[in-house]
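Multiple structures follow.
What follows draws every value from the coordinates through simple rules; no lab data is involved. Please read these numbers as outputs of a predicted model, since none were measured by experiment. Cβ atoms are built from the backbone, for glycine too; each structure is taken alone.
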Structure I
Amino acid sequence: MSDNRYCVIMAGGSANHFWPVSRKSQPKQFLPADLEGKSYLRKTYERLSGIIPTENILVITLARYAALVREIIPEIPEGNILEEPYGRNTAPCIAYSTYKIIQRCPEAVIINTPADHIIDDEAAFRKDIISLLDNAAMHPALMTLGIVPTEPETSYGYIQVTGKRMGTNPVKVKTFVEKPDPELAEVFCKSGEFFWNSGIYAWKATIIMEEMKKYTPEVVSMFQGWERSLGTPEEAAFLEKAYSDCPKISIDYGVMEKTDRSWLYPGNFGWGDMDTWEAIQEHCGRKDKDGNCFLADKVMADSDSGTLLMSTLRGKKKLYAIKGLKDFIVIDTEDALLICPKDDRQYKDFLSGLGMPEYEEFR
């Protein structure tokens, strides 16, 4: 493994995804998909530790989750958990982590990845990541890992390339597209020009900072003086000031949609962005013939279809009896019960009520 290859796992997260299992104290990236086994973060770390030297893997998260990251990845070196004082989206996150890496290795090639993906074929994933890094090392490009779409999915962003999908050679990015409606998603899939946006990127540290200075100067300016502050006892105070004044901007919106250095490497290894309960159900290995996914000790069901039922109360032999539910989410925890139609927009609108003061204890 090359010593100039680095990985940044972005584990900021939001408590609104997978509520009521996910809470402010433990967002989704720290939870296992089916409430059993390893967390998303742990699985992400293990997938990449065979490609990147352990000492070159960094996790960036909110300061209040640093101890939880240490518990999940105890082998991570001291100083490799980067603590953001506030969540400011991915552009500030990437700026901070890139400056930290430049202090160690100015010639670094970095892969940036979210912490909450599901990968079906990990061998194919590693092969594609190595190719992604190789391309980033050889060219002054911002490489993104695009996923060959298997269906007209509406919960993912898309990336259009210049020409139809062919083989595994990198291709120039034409445009980034927000989540489409079903009709447009169908057109995207049939065209052969679109990929799902995985949110996984690779680039030289120097190249991404050149592009951030050009397209997100409002972010970069917040980190002026980083050379004197990062890696010193003044780092926390420096970050508090930088993040207090820093705008919330994603790297997609801030840089990738504007730069002429954006290239895509096609990946095809079975991928899912675990952003909704529907995604959990889609990747559930226990679906019955009616598309139901029941993750509980005992379930008596009749005439139900497309429903996800998940309980955190396993081992208590609690019986769930449901009848006639079609495309519903039922999530049962010790102190909260969610029953909601399996519709992403309705679910998010419903969860907005959790911002009310009387529900603070459940966040």
Structure II
Amino acid sequence: MKVTRVVLASRPGNDGEPATENFRLEETDLTEELTDGQVLARTLYISVDPYLRCRMNEDTGADYIQPWKISEVLDSGAIGVVEQSRHGHIKPGDVVTSFNWPWQTKCVLEGNFLTKLDPGLVDGHLSHFLGAVGLTGLTAYLGVKERGHVIPGANQTMVVSGAAGACGSLAGQIGRFLGCSRVVGICGTDEKCSLLTSALGFDAALNYKEKSLTDKLRICCPDGVDVYFDNVGGEISDLVISQMTKNSHVILCGQISQYNKDVPYPPPLPPQTAAILKERNITRERFMVLSYADQHEAGIHQLSQWLRTGKLKVKETIVQGIENTAGAFVSMMKGGNIGKQIVQISG
């Protein structure tokens, strides 16, 4: 059987911006003969996420994710439908997912490393399993729940950077659900700002590319910032932290502004920002959703309930075709997406 796949053609370099030339589309043969425990699956949706940029380097800088290898098929979170099975608990027609799914139109996978999905949890909208009712949603929910220290009725103000992205667009809404009285988003276009306030329930949204961000943030957060959901790092985060209150909390989720730089993760803070954290007793610990595996099942059910009742609004940017996977990744790294960036491989 002929299948199409995406391999890593070259590395951008630790300080380079990824480009579509770093990826290569190729055709390969796939055996249809399964051994015990294996399944043949057709890929439905592939997730492209900021952390994958680290996998383009020879050293990811993190012990829990492995680098991609040159000329080998790439992988990430994805969803597929089983076409053949020699696994006892997985049958043809089952919808399954994995964190290490090959960027390939069809694949032979070990059934024990797959998770069966219940389409009813997302009202049949399967791509949501890669976003709002998947690891992205869990990151937003558990990040706010475990590290935000939100207290209903305490009149807390929450700021979210990367607020129109996959995680940020959910985190702001969840901050409101859990008790924040004011939620402010920071993103990169006026269109995204308008979406946050008109459709996603943010009280205000600021375009970081415009002038006077410091003054505008102060106007939006007159009592200071109590909870900061940080997806971007860099100068924007230094600015937000400078306006945080005593005993407030930074949820260190991502640092996308720093991923094309050869710095450790999380990157070191400027001395002035580090001093503010210390003086004001602001917590800022790296948040890793995988550390909360015991809460994942309950978290998925909560996210599913919010989604199916229409409380949680979900945005996606979906491109079609495996040949556009590299372009989708490069675009996402430059902020070209609204909500979760997904590639639909087949129907």
Checklist line | Comparison of I, II by distance in nm of label points 7 Å out along Cα→Cβ at positions 54 and 126 - largest value held by | finding: II
Notebook entry, point to check: So mean projected area of the Cα convex hull in nm², computed for just one structure, reads 18.7; which one of I, II is that?
Noted result: I
Next item on the list: Check the numbers for distance in nm of label points 7 Å out along Cα→Cβ at positions 294 and 334 across I, II and tell me which is largest.
Entry: II
Notebook entry, point to check: Looking at structures I, II, which one was distance in nm of label points 7 Å out along Cα→Cβ at positions 278 and 310 calculated from, given that it came out as 5.2?
Noted result: II
Margin query: Between I, II, which one scores greatest on distance in nm of label points 7 Å out along Cα→Cβ at positions 94 and 174?
Written below: II
